[in-house]
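Following are the structures in question.
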Structure 1
Amino acid sequence: MKQLFIVMIFLPLLGNSQIKDTKLISKMDGTFLSEDGIYTPFWGFGEFNPTLPNQRISLPSPLLIYDLNDSVYLKLHNLSPEMHTIHLHGLDVTQINDGVPSTSFGVLFNDSATYKFKAKHPGTYLYHCHVQTNLHAAMGMYGMLVIRNYPDTNLLYNNGPSFNKEYFYLSSDMYLYWNFNVTSPGPFHMYEADYFMINGKAGSQLFDDTTQIINMSAGDTALLHIGNVGYNSVEYVFPSEANAVIHMSDGRVLPNPIDSDTLILYPGERYSVLLSPAQFIQGHITVNSANLYNTETIVGTNYIGINIDSLGQGMEDNKLAYLNLYPNPTSTNLQIQSKETLDIYIYNLEGKLFEIFSIKPGINNLDVSTFAKGLYMVGAIGYLPAKFIIE
């Protein structure tokens, strides 16, 4: 009877859906390259691969994607000397599968355990270690989890809007002193984030990695999964031409979509945002990190590149692409990303040639501190004109 009882308990979990098996490892020996070129220690999760002698973790941890009504078996192999868990932040799971060690279970060194849940609601979620949460999450033990509505429909949710492109952005922060002094970090109230990331990258790294840049054609609709797993709040400022509309919050459909160029996420919050631009855009989404106790104080800023053409090809395949300019607006330095050696021409608002620069492949830094405040245009042979602002 005991065996029959166990089978009956798990029948509702399986249902008629797909069974998805995911295997992760947890380790405390990772290093990532910060924007200033320093290899920085971190802890995290990685994909389990028993064929590799030295399995690696990633920052952030692997993106986990499931479909609506999947029955998920998420197995954790702990390869680190401390206990870890996976807390499924925002998902509807049973208490035993919630990853809080005092009410669920912990996974000890060289042991493994499986979390089980049904993917009931499409949306954007997080997962992180819930052992000594303040320290383990600050050290990098977190990732994004997404449940897609039936993917063959391309609908955000049943009877909801459609999209044809998809991007994932997870904001986080670190207090680097902790990363280099993890055995004596001090009390949590002394935590003072000084490094701010999106998908584990900061500053120019977000432009060096072209997968982080939004590339669309006018008429496309892009779904942005946005989450904040840091200890500060973050503010996403979208170009007004992108027509950003917020449709879901914390894995639930909003009663009324919110048309807004600004979205503020507090720690642990997630949103699903649709961009539906109808014109050229060459610019960026500004992501400001603010002190949680004084949101008026901006302590860090990153930029997500956004390029929209109207020729039906997408910026990467379109010869007449824009140059990537950031930060924009600026007051001191303008960085230009190029795939080739170019002569660029800068015009003032009156259309008069102002400066000519030669740039090389990669990131080029231009000193514009002597430019007067105002709007300028950048042109190059084979490229569409782009604008930047000196403030």
Structure 2
Amino acid sequence: MKFAIIKERKNPPDRRVVFSPEKLAEARAQFPQAEFVVESSDIRVFPDEAYRELGFTVTDDVSDCDVMIGVKEVPLEHLIPNKKYFYFSHTIKKQPYNRKLLVDMLHKNIEMFDHETIVKQSGARLIGFGRYAGLVGAYNGFRALGLRDKLFNLPKVETLADLNEVKAELDKITLPNIKILLTGTGKVAMGAKEILDHLKIKEVSDALYLTSQFTEPVYVMADVMEYAKRTDGKVGDKWEFYKDPIGYESNFMPYAKETDYFIAGHFYGNNAPYMFTRDDAKHPDFRINLIADISCDIDGPVASTIRPSTIANPFYGYDPQTESEVAFDANDAITMMAVDNLPCELPKDASEGFGDMFLEHVIPAFFNGDERGILKRAKITTADGQLTERYKYLQDYVNGQ
């Protein structure tokens, strides 16, 4: 079987890749029956020469390969019929902007495996860039704080070589006595926690956080059952909430009254209650004035996230009274960081971490009869132009309804 590491063609350019040269060499050593080639790229964080030096063929034509492995969506004109593809298609939530992509893959009899659908039997994700989104998102929030309040001047992550340099920059700053709320317990939240812990910020319990003031910066990590509650007053259940959040309401305001900097690292599912609404943000006791919305659901659970921001211009302000965008450092504004492609700022570390997971979970499935069902669960479209049983719910989306 012949695998191709394909060139990223989406704009803005993405320098990440699924396999670093060293990790691809590891894959070749583990699976000598597989052949790996690399499509030439002038933007990839690892240059073509780094792959050539390890004996890989680097070429402009990968049309003879069986499996195409990329990161971001492939432009329609570059999709090769009758192939297997791995990339983030951003179609499984019926995203309107990518409907044509899914339709085109069906027409071209492409077998699509979305990185997002590579999951355990329980549904938990096996691979992703979540940790790096959390790391960069939390850092960017502190960068906004320093710029806005003229406390310190952290450089952009994209100007730094790697995670070690990011942490070295954080070692130079001193934080004021702020209270920080981090939501979520998954890879994104754990990445953000890594930054908070590196800064030696004290972690406190919910009870202390909600009832006390401190003489040093502190943070609390809140899981979904802390900021959501059942409408009937009974004790909530996290797994019940994930399965069907109807019957739950937000319990976020106690946190909003005690928080200066909110890092949104949670996963937001359909029908889940909003964390705070635009009306909540108008409340005189609403204390939050800085948000790193790593989840970045527009007009969603974080009401002040009115648009995504960009790596080039990561910050904007939200005026709760007028419900409109203002300068990020405007008086009485909530400073927003809502970059939706944060791992792109750490392309080397993110690529190396992703390759570890892909080699552990995905490549073996091609050679062990998919004994763990990973490929079966991940496959969205079939070689004869149909949706798989698991993704039949996308049919009305495909039909344009």
Structure 3
Amino acid sequence: MKVSLTARIFIGMLLAILLGHWYNISHTAAELDVFASRISILSDIFLRLIKMIIAPLVFATLVVGVAKVGDFKSVGRIGLKTILYFQFATILALLLGLLLVNFFEPGKIMNLQIPAQSASSGVSAKGLNAKDFITHVIPKSIVEAMANNDILPIVVFALFFGLAAASVGEKAKMVVNAMDAVSHIMFKVTNFVMKFAPYGVFGAVAAVVAKQGLSVISGYLYLIATFYGGLLFFGLVILGLICYFLKIPFVKLLQHIREPILLAFSTASSESAFPKTIEALEKYGCSNRIISFVLPLGYSFNLDGSIMYMAFATQFIAQAYGMDLNIQQQIMMLLMLLVTSKGMAGVPRASMVVIAGMLESFNIPEAGLLLILGVDQILDMGRSATNVVGNAVATAVVSKWEKEL
């Protein structure tokens, strides 16, 4: 009997929780650090294998997609629809994050031990700088962008390359066919890499549970329950209603992307699910050219779970320090996050970096980040899974608008 990848990943998670918990209650702190660093090698290997795939896969699929679209007008039309949907989804995610934290008030109810304002979180704020953003988006070297796995610069170069290939016409057909072959080869490589996924998941979860123990969940249960409730509401109700009004079979879509969702959840990485999401959406019936255009952009502009978390966490920390931000300040926060959340996908711990910037902007003690660092991995699992659902729905929506679903 063949066991599916989803089942093997789930089994890996359960075994990791059991092993991590046993290690946590039976070993010293020093031994736990050694164990966590060793067992997490499995997840490091898996995530590095995934990163190895992403740059060539994004470049090849996007070039083929744009070349098939064929002209500036079509690319511009699809691009405008995509960006408009991304902005709409971002606003909904930010509003839900703020409504959740204001209604349930976890910062006030939980009575947490507040870190001293002088304490350092180890996360530095990154302010929005238009020049830095532009120089990041437009690559000086496509080789450098691919080496750093910066999706946005790769997307920009692939758009130019694909449009140029389309305008050259018959002479570029051989190159486009070669790129099509590269994308199919990369999907085969993906299948090889995915065989290691259960072991990567096992390493990631075992390391977290061993170091932090199951008690970290009970101490922050109210915060975790509130945030996960919001993620479920956004992922199932809000995105479900969008699909319902556009006559997109939402339940069928969820069934197709269940593997990428579980992969993103268990590794706390949206990137790890990227190749499998492409395959799932193709099987679902989305156009290949729409998938190759929308999905890479979504990884920089449409991370719904992460965006919702930024608003939620900033206000949570303010509440914990007894700072009530008024409605004008919260609207300002929403507008700032609408801009600063874009193009941050390539930055390690991007959500934490943006939150640090928000804290600085509203004179909230940066030490408040210490309140959420302990459970950030657990919260990251949920928001990574939501990012996958959000980008899958975005691709289905644009495919529907283009009458290619």
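Read-outs: derived from the displayed coordinates by stated rules, not from any lab. Just so you know, these numbers come straight off a predicted model, no measurement behind them.
The table for this structure:
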read-out	value
Origin of the derived value -7500 (helix-only ellipticity at 222 nm (-39500 (n - 2.57) for each DSSP H run of 4 or more, over all residues; to 500); candidates 1, 2, 3)	2
Test item: Rg and Dmax of the Cα atoms in Å, for residues 95-246 alone calculated as 23.3, 68, pick one of 1, 2, 3	3
Test item: Cα extents along the principal axes in Å calculated as 63, 48, 36, pick one of 1, 2, 3	2
Answer label among 1, 2, 3 for the case where relative contact order in percent (Cα under 8 Å, 6 or more apart), calculated from the coordinates, equals 34	3
